[in-house]
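In structure tokens below, several structures.
Every read-out reported here was derived from the displayed coordinates using simple, explicitly stated rules and does not represent laboratory data. All values derive from a computational prediction rather than experimental measurement. Cβ atoms are built from the backbone, for glycine too; each structure is taken alone.
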Structure 1
Amino acid sequence: MVCVDESMIGNALICVRDLDKQYQRGGEEINVLQGLNLNVAQGEFVAFMGPSGSGKTTLLNLLGGLDLPSKGSITVAGDEVTHMSRRRLAAWRARHVGFIFQMYNLIPVLTAFQNVELPLLLTSFSKAERREHVEAALLLVGLSDRLGHYPRQLSGGQEQRVAIARAIVSDPTFLLCDEATGDLDRKNADEIMNLIERLVKEYGKTVLLVTHDPVVAARADVTLYLEKGALVGATAADMVAS
């Protein structure tokens, strides 16, 4: 359950406390996130909605260790992330976080297999072990027949499936999805959401997803709304109804 009840901290996979993020723009200080508190349980599927500039992507970047907060703490599976050294944080991120972006971010000169294999090159896996993991990930996303295809030979939906395979190939603790369906038509968006739901329900993955699409948000267990850097709770059904 997503909550901010102090009594639930011990049951949370992800625990965010008093999170602030400011940026300097010229001589002005921009407050992006302010006093944000959040608990997310293992296997939870959480969607974040809100207007542009409300702090959604900033929050995902902080949760994924791509940026550091100005104040507050983020703890994941008992690891306090916000005070790690850059080297330790990079190793933690590679082990625990899977990223799925709107624009796929595949390398065009690499095949689907090679794109998915990339995160494993930082591990101690042998070549045979890497192949086993990559083939399993591509099978799970329904692309076992596209291992040797390049991104230009794939549809947008297939490219995003490759990106998802790359995100899950190292069996991360949680997935961060930033507008994962934003560049897809409704049919392909629904197929991607079916896949993400399967990762949650069948494989127990914890997913945090940013979206502008209320239909996508309705697929999550709960939707939270960001307004001027603060969280406001709302159900997915309420978001669709509005």
Structure 2
Amino acid sequence: MLECRLGSVARQSEPMPKRRPLRLTQKHVAFVQPAVVDEAMPEPQPGYERATIEDHLGTWARLKAEEPDLCEIWVFAYGSLIWKPACEVVEMREGLLRGWHRAFCLGWNTRWRGSEENPGLMLALDRGGACKGVLYRLPAGAIEDNIVKLFEREMAWKPSAFPPRWVNVASRDGNVRALTFCIDRNSGRYVTGLSPHEVAAVLARAAGSRGSMAEYLYETVTRLEAMGLHDTHLWELQELVAEHIEAVYGSH
């Protein structure tokens, strides 16, 4: 898949907030990161099949019909899309989504960042609370191409466990109608009821073809903190994951 790039980014001249030190470091990540990372599309897990471009175009047609008057298309990123955008963007803003919170509730991943022995948990938006994240605006002249790239990344298999939907996101420049991905609680991949220690134990072990869950957590928290977007839950998890890794490999 073509690696997409950031275009002109809003407020590039503003100084970034000072980053606080994480307990989880790249040295911790190195212990559990696979030696080879492969971006190729893995085979779907049992019960799923690979989504086609026609599937993605059909999803986009449905979403467009729900909001036919939008002149700009924005995407609200809350996880890996923050530090690894799936498509080209021309503007970014910090955003606050109310009514949804960031949670490791998308399981159990045995391909990208997990295995049959140690399945992974991915981030999705679950109902309740609020979530600070990043708004990305797609280039006006290439909306459909970039939407397909986004859907190929986030909905590679069908049925999707976290389908896209429109949400209202608050930003310093006003409210924005944006696409994002929220967990389907009726999906067999919805995971809930785990304590922070149980989630951390999963994140400290799981790794797959595209990397480890420790890396996924480290990159997400690092980017959020660099932007001054503190997530108390993720901050607690990164400390717990570091402790779990040290318990196995030693504190040094």
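Here FRET efficiency 1/(1 + (r/R0)^6) of positions 120 and 168 (r between Cβ atoms, R0 = 30 Å, to 0.05) was calculated and came to 1.00; which of the structures 1, 2 was it taken from? All intermediate terms of the calculation are to be shown ahead of the outcome.
Details: 1: 1.00; 2: 0.50.
Working through the options, I get structure 1.
To which of 1, 2 does the computed value 26 (relative contact order in percent (Cα under 8 Å, 6 or more apart)) belong?
Details: 1: 26; 2: 29.
Only one of 1, 2 returns 26 for relative contact order in percent (Cα under 8 Å, 6 or more apart), namely 1.
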Test item: distance in nm of label points 7 Å out along Cα→Cβ at positions 96 and 200 calculated as 2.1, pick one of 1, 2: 1
Given a computed value of 21.2 for mean count of other Cβ atoms within 10 Å over residues 104-111, which structure among 1, 2 does it belong to? 2
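Assign the value 9.1, calculated as mean count of other Cβ atoms within 10 Å over residues 64-71, to the correct structure from 1, 2. Intermediate results must be reported in sequence, preceding the final value.
Numbers: 1: 17.5; 2: 9.1.
This value belongs to structure 2.
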Comparing structures 1, 2 by distance in nm of label points 7 Å out along Cα→Cβ at positions 80 and 192, which one has the largest value? 1
